[in-house]
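Structures are listed in the sections that come next.
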Structure I
Amino acid sequence: MRRQTSYRPDREDWTYHVVLPVVGYALLLVSAFAARSHGEAALIAVAAATLLQLFIGIHNSWDTVSYYVLVRMRNAKD
């Protein structure tokens, strides 16, 4: 991905590919340490982190399919 020159990642790409996954994994790590003393809150944090990762994956998949359909297929016709 770093070698390609046809697309430069913008702020949204960095947010969905780097920042939000790190936040999700950090939330899982914090919930692991909090599980002993705050069990119910830790389970809610695990659920929130799981949903965050799910929505990030859906967003990234949608971006990939959209790019392929709208850009790559248009360039293939030309």
Structure II
Amino acid sequence: MRIISQDRMLDTPYDGAVVYIHRRTNKQIYVGNVGDDEGFLIGTYNSEEDAVHVMSLIRTAFSEEYRYFYMPEARSLCY
């Protein structure tokens, strides 16, 4: 599966990547490689709850074998 960032400028493979919520802001999701200290911002959300929800959407998309996952805009989250 490939993850497409909110701004559509980054297209990265999910396999072998590390996707994480930034520990200081708790609202931004980054993607990086195992062992790297820095990652790339792929999404910014209004709350930690929203970021956690998007992380669960990514895992679900991967387990259901989606080919692409487009990071949702913060304003479009409905759950």
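Just so it is clear, none of the values below were taken in a lab; they were calculated from the coordinates. All values reported here derive from a predicted model rather than from experimental measurement.
Quick check on the output: -21500 is helix-only ellipticity at 222 nm (-39500 (n - 2.57) for each DSSP H run of 4 or more, over all residues; to 500), derived from one of I, II. Which one produced it? Write out the running numbers ahead of the final one.
Details: I: -21500; II: -6500.
This figure was derived from I.
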Checklist entry - Among the shown structures I, II, from which was the value 11.6, 34 of Rg and Dmax of the Cα atoms in Å calculated? => result II
Checklist entry - For which of I, II does relative contact order in percent (Cα under 8 Å, 6 or more apart), calculated from the coordinates, equal 33? => result II
